[in-house]
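Novice: Some structures to go through are shown next.
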Structure P
């Protein structure tokens, strides 16, 4: 599935058809269950939960959920249903899934690559991408496409390598060295773009190209982030960058400077236990209000991607412990 937590290229808030005023309680509950089962690697039952969600809504679904369901079906060994949802998304006139770089690097779909339908699917997605980008700066889009693939591909392999060899293994260390090397090269290319042309809007480089600028800066050293943070703030004001992405960068910079984050986007990990946790947060009781102002969903949904549940009291206690250890 490789959920796009930082960016969402497909129209997450656009349904296949208008849902109207229909009660979506059952749908959302099934989707939440499906996501939890996916995170637990229980793909068979996750696929069933996704199907129950769609059945509860007369077969309609949000594009993000349909894509995630396809990934789960693929992992569960049901290629027929996986291709149904993927091809549906690629062919539907209101969706026209076009994230070619994501779908061709998503390891959840590896089992589909040898199927004859895969070539048909990839051609559809590529055609959608080309149509959507026909008026863009194509040479620059091509450069950013390559950067995006290098930025994301190796990061998507982290879980697999860690699971196979261990978090502190030589294989994992070598993989991080490869990521750092790619990041350094990509940063040089992105800095050249930003310094020469500014933070370009999606109208010039597409949504993915625009997100790629952010991803590279997000993965760069603190001094680089601080240099381009004002530029991104201005870009958001002018509609040339996404507010939710800026929120992630703001959080990252604040934490790296020894402060607390604002939107709860940064996840820490205990070096001894391997346990994930939400890094220190300002006014945790009202984090969802702040997230909503920049287009981010509830923190409960966000951290479920790491199999975490949100507990304000527990977060405050952990933060106090972290603050004491700093002194």
Structure Q
């Protein structure tokens, strides 16, 4: 039987681009299309060979990591998860190095706020030392790209290229047939001091692997979703709802309530004189009266009355009442006009 995969997900970042929501919980636990961001991140691995034997390695923060541990114990008790705490934010490579005791296996590494669609069944027959997933974009200059030779093997990873010649950008999803050479490359990276503003980046470690002769190829995808900033998480919510990834069904409309699909509405929601949709996710315990809501995500216990609301992220137990607005409002807030 082949060795079990380790699925490594660094998630110790501060989530500063998703504040105020991440003041009170880690970004992977934010609501998205009827689940959490983390649930959707885990869904990416559904086609991994022998998934039931896979082990998960979560690199968490010292401040909010306990919420991730509690969530996994309650929602995914069947998964074997190792938790590693990154006390100091010293970059991607440093996070992986802290988890090095778990790297004596085939590794899949993904960032928690990047979601892709890919079929992983081919990995059971894979012969490359590593794979970097890529997606074509119009302008690659904000991203990293992978440079290839005519034989189809990577020669270098380049951060923020200066031209448009190579538009296949790195999406932050990688496979390593064995994690030990990656850890050795990270140690070499740290010995060299190859960092930027005090942080060690994974691309530099992979370039060291290439220096040492690693055979690395690319795997192209078509769908790459982002859950790292408010506007992107709304875009991703729209995509997931449109492709029936919420895991829920539209409830039966009652008198005075209209649903415009696609939407996700938890069964434990009170609605009256309300139009929901399109592209709306409403978590349990929410109450809406006299509301028209579009392209928004409501977290648990939100209460909204007499409003038109669009393009908004609304945290837990928020109360909104008044005129039409666009909101990015954190937990336990009240707005009345």
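The numbers here are math on the coordinates, done by the rules we state, and not lab data. All of these numbers come straight from a predicted model, not from anything done at the bench. Cβ atoms are built from the backbone, for glycine too; each structure is taken alone.
Novice: A value of 4.7 was derived for distance in nm of label points 7 Å out along Cα→Cβ at positions 42 and 226; which structure in P, Q was it taken from?
Specialist: P
Novice: For which of P, Q does helix-only ellipticity at 222 nm (-39500 (n - 2.57) for each DSSP H run of 4 or more, over all residues; to 500), calculated from the coordinates, equal -20000?
Specialist: The read-out comes from structure P.
Novice: Of structures P, Q, which gives 15 when relative contact order in percent (Cα under 8 Å, 6 or more apart) is computed from the coordinates?
Specialist: Q
Novice: 0.8 is what came out when distance in nm of label points 7 Å out along Cα→Cβ at positions 202 and 242 was calculated for one structure; which of P, Q is it?
Specialist: P
Novice: Still on this model: Using the calculated result 0.35 for FRET efficiency 1/(1 + (r/R0)^6) of positions 26 and 306 (r between Cβ atoms, R0 = 30 Å, to 0.05), pick out the matching structure from P, Q.
Specialist: Q
Novice: Could you tell me which structure in P, Q was used to calculate distance in nm of label points 7 Å out along Cα→Cβ at positions 66 and 162 as 5.0?
Specialist: This figure was derived from Q.
Novice: If we compute FRET efficiency 1/(1 + (r/R0)^6) of positions 154 and 314 (r between Cβ atoms, R0 = 41 Å, to 0.05) for structures P, Q, which one ends up with the highest value?
Specialist: P
Novice: Shifting gears a bit: Matching task: 2.9 is the computed value of distance in nm of label points 7 Å out along Cα→Cβ at positions 34 and 274. Pick the structure from P, Q.
Specialist: Corresponding structure: P.
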